[in-house]
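Quick heads-up: structures coming right below.
None of the figures in this text is laboratory data; all of them are computed from the coordinates on show. Just so it is clear, the structure is predicted and the values come from calculations on it, not from any experiment. Cβ atoms are built from the backbone, for glycine too; each structure is taken alone.
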Structure 1
Amino acid sequence: MLKSQEHNQDASTDGQVSAGQVTRRGFMIGATTAGFTLAFVPTALLSTAPAQALADGKFEPTLWYNIDDQGIVTVHVTKAEMGQHVGTALARIVAEELEANWEDVRIDHVDTHPKFGLFVTGGSWSVWQNFDLLSRAGAAGRMSLIQEGAKLMGVTASDCRAENSSVICSKGSLSYAEIVQRGDITRAFTDEQLAKMPIKPAQDRRLIGSETVAMDIPDKTRGAAVYGIDATYPGMVYAKPILPPTRYGSKVESVDDTAAKKVAGYQQTVVLEDPSNTVPGWALVIADSYHAALRASLAVKVTWQAGPTATISEADLIARGKELLDSDAGSLVVNDEHVDHVYMAADSVLEGEYTTSTALHFQLEPVNAIGVEKDGMWELHTGNQWQSLILPTLAQAMGVGEDKIVMRTHTLGGGFGRRLNGDYGVPALLAAKALGKPVKVVFSREDDSRFDSPRSASVQRVSMAFDEKKETMAMQHAATAGWPTAAMAPFFLAPGTNGENFDPFSINGADHWYDFGPHKVRAVMNDLANETFRPGWLRSVAPGWIHWAAESFIDEAANYAGKDPVAFRLQHLTAAGKNAGAAPNSVGGAKRLANVLKRVAAKSGWGNKMPKDTGMGVAVTFGQERNMPTWTACVAQVKVDRNSGQVKLEKLTLVLDAGTIVHPDGALAQTEGAALWGASLALHEGTEFANGEVKDVNLNSYTPLRMADVPDLDIEFVASAEQAVGLGEPATTVVGPAIGNAIFNAVGARVRHLPITADAVKKAMA
């Protein structure tokens, strides 16, 4: 479990969030007025009577679930629901070990409170961080129910078993509801006891890995699900932002709302004063309805003093990236011995430079929030992925303590990393404070795009040293982009081997599982990008550009060495040394990556003769992070029109080893969506900065993958009982390089920029 204190999350030495561990906390079970409750508590308070402690609030526990006197199990979910069916997966983990009837299980997406610990949904972390924790919580509950049920029936616990929400023994059975009604459950568990708590072997599981309808689907299909944009509050007014010309440094000079006063329902235009500097230079148009606010905003004239980045272009960002890579700036993330010496002794060196464009999140639901004061508390009603991150900023903006702000969570109409940054909540609370009434801020699509936290443009240089037989000797990889973690979560920065900090979410993936000899990885923050906009965590973040460069270049290296790309990869997935893997997350290491590669090659028909101008390309990835690998392999099949350069993506074949699959339907849906997003970023999506802002702000010019462009998908999950890891993002990152490599194999055109345009393909063929 991650601790709830601000900026005090447990982290591993490589800067990554560690798996959910019960740290300095025990486990307490007790009967309350709400029924039977299980909670993690400070170990120092384990001497307190559980029922009393849970009832009188002497501590702030992290409550995972409760069972009421009707036997209904309610699992408290701190993770945001944005289409990934996370509540279903987490509830299945609890119910599996609790031996609860699935029909008796409910989920509750809770509001922010310190007792619930860290609120963050991203990085494909949710199941990975919580699998062991919730399994043991369920097992502890089962054990306690068996013991109490045995006592009520006058038998020993060893004579009983739990099954279908009942405790069964030779004398009969008692339902969980009856035990809660009649029993007196008081039991505390230490960390050590929890660590020894027996967990089911994989072969005995009945819920995990089996099909079920996701719990969030019924409400969504009948229109009952409440998204942030649906939420209302009594007495609220509507606000439409008028955004300044630059993300930072703009100041309002004048506001003329003369024309707006003719719009029915218009009230006023408010210039925000923001101590947190989240929304500098903002004006909000206030009206009785959103429609009125929108119409009035078109009539309000605001003049600004623009910030210093008002002239910045995409070309400027790329040029700055290349300038930084030409220097020795940055952090050495991987720095094996003798890399420079090996390069000097090499017979030849192959080099490649790769770039990616700025990309937007473009989630279906534009960001929105309701700010309201109630009984001395400030409430923010919205959908968000990382409530714990934005709470300190909200407190700073409002000039109050974090304990005076609560976030009421709604379903998200898409997150994809945009809602990890909750900056859109700041204007709602500031407006509510200024007006003394509830305010709902709704962004238009154009507002949402301009205020997005885009995936930064990137520049990368990759090289490999070869001996006289063209066998690999060493590899180097340098990458620069805007760093989201530096902008929004600097406590996650990690020290490099040279003492310089780096953003793990800007370089993850470069620390690969291949053995190419000594390896050097350098990460450099594009300072101009961070000054121009707030770089964001877009689905998969760094692997979206890192694997594009690495896996494209590995194909180039295979071609240079005269070897088949699959065989070349397998040759270097030795699973030796640091690539051997380790328990619990990476058991098997590179062997498992080699396995999915072999399976996808066989499954796709790799090596078969292709029609004219048609080719297959391969790529592999280990997902998001080295300490949480999801072994992923992809073969893309494309057909290229030589005359136009147009690329038709015909088929994607993927094989993934994500360890234990908790919710198969959810896993498949996540992988399908991720793969299609990868195809979209590879062939369709991208914008550029012009005059300090993104150029494409709506779907008339920002063109994600359309239905007509969707390829055939063939997806396989390797059956495994290993640690459950993430599936929300890995398939996103493997598709781009597979497509690029397929284009090369189809027509001999090597493209090194995303998105891949028809003009770029034609130029590469020429």
Structure 2
Amino acid sequence: MKLYDNGAYLIQGKDVVINSPEAVEAVKSKTGKEVSPQEAKKNTIAYGILQEHNTSGNMEKLQIKFDKLTSHDITFVGIIQTARASGLEKFPIPYVLTNCHNSLCAVGGTINEDDHMFGLTCAKKYGGIYVPPHQAVIHQFAREMLAGGGKMILGSDSHTRYGALGTMAVGEGGPELVKQLLDQTYDIDMPGVVGIYLTGEPMLGVGPQDVALAIIGEVFGNGFVKNKVMEFVGPGVSNLSVDFRIGVDVMTTETTCLSSIWRTDDKVKEFYEIHGREEEYKELNPKDVAYYDSFIEIDLSKIKPMIAMPFHPSNTYTIEELNANLMDILDDCEKRAEVSFDGKVKLDLKSKVHNGKLYVDQGIIAGCAGGGFENICDAADILKGTSIGSEAFTLSVYPASTPIYMELVKNGAVANLLETGAIVKTAFCGPCFGAGDTPANNAFSIRHSTRNFPNREGSKVQNGQISSVALMDARSIAATAANKGYLTAATDMDVNYSKPKYFFDKTIYENRVFDSKGVADPSVEIQLGPNIKDWPEMSALPENMVLKVVSEIHDPVTTTDELIPSGETSSYRSNPLGLAEFALSRKDPEYVGRAKEIQKAQKAIEAGECAIEAVPELKPVMDTIKSQFDNVSKENVGFGSTIFAVKPGDGSAREQAASCQKVLGGWANIANEYATKRYRSNLINWGMLPFIIDEGELPFTNLDYIFLPGIREAIKEEKSEFEAYVVKDGKLAPFTLKMAELTPDEREIILKGCLINYNRK
């Protein structure tokens, strides 16, 4: 794999000219035309699709309107509640509500079916589409029934990626979908486009997860594709089945790119024909001379079976490399765990080595990444006639949709799997977010799913229970299962892959999916369960701000799962205040109490009462502030909390990572950088200030107070640097906070306190 950060030209989709002082001349010699990078940038597939969907008239400052929207049941209640509070009358474009996160423990939280009935009645009232539980995971339904060539889809799940089908899809926090529901736009600067040039053909036994992990391992740490569009081109694309392309594509999220798009061909056309939607096919190719801001060359034939060790998809090795350096790599993982869990629990992976081989406790093939037809068929071929054994090792397989499941039943793959001791379950995202097949204490699980963050699999460090996940391709998981749990690469197996043809039967969707066909029925009453709650009232940004630092996190990257855990906590997903009680619970259990304590001051102000009486420790803080800023008073000051994290926001698009902080009185985040655009967008849409501070020693520590004079006016004036003071020991110590550019709408949202306030009539 070769990375070129200086850009490259692609001629006729085949010839590559890496940017250099001689590049323009080299292009001219091949084409007879002199083409500048500025002109050739307009010839990428991505540029053409973005241009068609941009409403601003300025391709440097995009205002995108999407063709379709999609959400699942962890996110759609909050989205629709926000939109309702903002004046929603009808879904203006197709909006699909899926229910693939449905098997959560209901103890203490929302009964799942209450959320489902909320979704069904909203689909009827506002004119949407409702997919019942167990029918399909969100992204498989989108591939089967929503994607279209040259279209754009926005989803409230980070893995919203349908580029392999010619659809540019973006995963964002819920408020961005709210904007689309209210006929507003998705506002971003024109993203860079990275050419992913594929050649060769994967060796037998190598699957899409192997290719994806190889890419993630190369680009995550250096931010090579961060917030950019990955455009897959080159002759190697045609050597991949559509299922294979989809499997690579869905994992591009883990690179932190903005979106993805692939050139399309007859195989993609056949995919649409199989699904009865041939009119949605569109041939997409870069034009004669296209220029990419950066470029990656990948020879598919050189990719070997891969494994992403705990606790990140970028922690990659070849399985061959892992087996050759087993104890050293496992020791490194154990040290990572010490850092991730602050030494509270001990991960023991080296005990998994039996006679020089790594023993695995659990295999999972599931969800939007692993549950595809081809993955499961190949796994069944590897396992045919074998047994997973009667020891601790277990294997679970979750087809991504009922149509896939039905075809696997018809062609015998399910029977082949069941015979081995594997369990075949329904379409469910549970293993991907900690609500299904949670491993035993100290168990090691290998999964063809999307993420392996700490606790993502459902372990409970706060209770002394820990397990871990490594990501692998379905084929190598099956090979490991055939060897009764001993880690094995699929390329080490002699297998005759049957490659059965896929036949899509949409009868189950016709029988079970509610489709309003875009017709709203205002007479329908929304069914609200007792734990489905409205968002609390939120104040506008005050003139001056006093922030208490209530958590300080120095991990290299902080995931959204650490900011608000997934899994069983998501049973509170429809109750903003209930869910907020779990914010940072696995990372910093003191956070919630500290945030709520300083929030008392803001609530006192809003009630016309004395903030200092509510929070007595504020008295010396305010005395110190007033000694230099005597104009500060209860009429012009606000109180709240902030957290510091080095690089927060990697992972899920769930807005709850930001909204939970906001409903607890959070007014800001301070970071060296933000891991993803979507997390920063979530902060802004919930009225929180996305501050940046230069790397180095912090001027404040946890539990310090920070004073921001004239913050409201500074936001109005579009400042990028902000005067700030640490209030400590009777002194004000000045320092500077920064903020990347805000759009006019984003500034207004922050000034009004959140997107709901911004839209309220």
From the coordinates of one of 1, 2, distance in nm of label points 7 Å out along Cα→Cβ at positions 157 and 461 came out at 6.4; that one is structure 1
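14.1 is what came out when mean count of other Cβ atoms within 10 Å over residues 253-260 was calculated for one structure; which of 1, 2 is it?
Working through the options, I get structure 1.
Matching task: 2.1 is the computed value of distance in nm of label points 7 Å out along Cα→Cβ at positions 293 and 421. Pick the structure from 1, 2.
Details: 1: 2.1; 2: 5.1.
For distance in nm of label points 7 Å out along Cα→Cβ at positions 293 and 421, the value 2.1 is produced by structure 1.
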Value 3.2 of distance in nm of label points 7 Å out along Cα→Cβ at positions 237 and 437 was derived from the coordinates of, among 1, 2, structure 2
Re FRET efficiency 1/(1 + (r/R0)^6) of positions 533 and 725 (r between Cβ atoms, R0 = 35 Å, to 0.05): value 0.65 computed from one entry in 1, 2; matching entry is structure 1
